[in-house]
Structure 1
Amino acid sequence: MNLCTTTKICLGVLTLTMGGLLYILFRPETLLIFHVIHQMGLSDSIEVWRNSAADMRLPEFVVFNLPAGLWATAYVLIINALFASQPRWQQLAWASVIPLLGVLSEGLQVIGLVPGTADGLDALCYALAYLFIWI
């Protein structure tokens, strides 16, 4: 399957947006992004969205793991589109950066070299994003 450049970019923007919405609507407000939102003067608007989604109960995987996979997928799709005219090895090399860094960071969290809590589902989401390199 070979998707056209425009389709890849549109899918990339869609997956980026979906990941962002999951993060903004369902993650705790103690995260750094909410400080940025407040500084931008968008807190009231975001609060309206969060309140309208407050009754939705999503699986933990969707709230805590899927956004990272969606963002990595967005990166892969957009890079693939931007490098469409380049040799295939360059497309693969550039598109693999974020998925590989994601998996690597999860592994380094396990041994304490990177701060954070290692999560196998995060690593899986990053790895699955890598599959989109091949479309």
Structure 2
Amino acid sequence: MKDFNTKRFFIAVVAVFIVKQVLDIAIHGNLLAAQYDQMKGIWRPNMQDLMWILWVTSIVFSLLFVYIFHFFRKGHFKDGIVAGLCFGFLVGLMMEGGGMFNQYALYNISASMIWQWFFYGMLQMIIYGLVVGWIYTGKEL
């Protein structure tokens, strides 16, 4: 991997992690908060004690998202922004398309909630892709 830029990689990982935290708070802590209040019966009573798991999985997600993007960009696109947009969209379809609709099949959650999770999840993946694409555009760091 002679063309692997470690500095750019870690900058992109940190950027995706930060953007992910901000978007998760904005979407799940604000935009969907009223609907979550109506679904109190499905949440773990000790959910706050387990929030560290979300931080760990967010770090792992950020590492893998950027790492896979590196190879995706090399094989398909020269422009980082276009690659990021396409990559975010495809990852979104893969994760949100199956994941959210499987949730509908398994849990007693409204279709409206599933569609909102799908929409916001797709939006998040596209934004992460754009952030990484922007970082991978331009001069070497």
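For relative contact order in percent (Cα under 8 Å, 6 or more apart), which of the structures 1, 2 scores highest?
Working: 1: 31; 2: 37.
Across 1, 2, relative contact order in percent (Cα under 8 Å, 6 or more apart) peaks for 2.
Out of 1, 2, choose the structure whose coordinates give mean projected area of the Cα convex hull in nm² equal to 9.1 when calculated.
Matching structure: 2.
I have 15.1 for Kirkwood radius over Cα pairs in Å, for residues 39-110 alone, calculated from one of the structures 1, 2. Which structure is it? Mind showing how you got there, number by number?
Numbers: 1: 15.1; 2: 14.8.
This figure was derived from 1.
Values quoted throughout were computed directly from the atomic coordinates according to the rules given, and no laboratory measurement underlies them. These numbers were taken from a predicted model, which means no experiment stands behind them.
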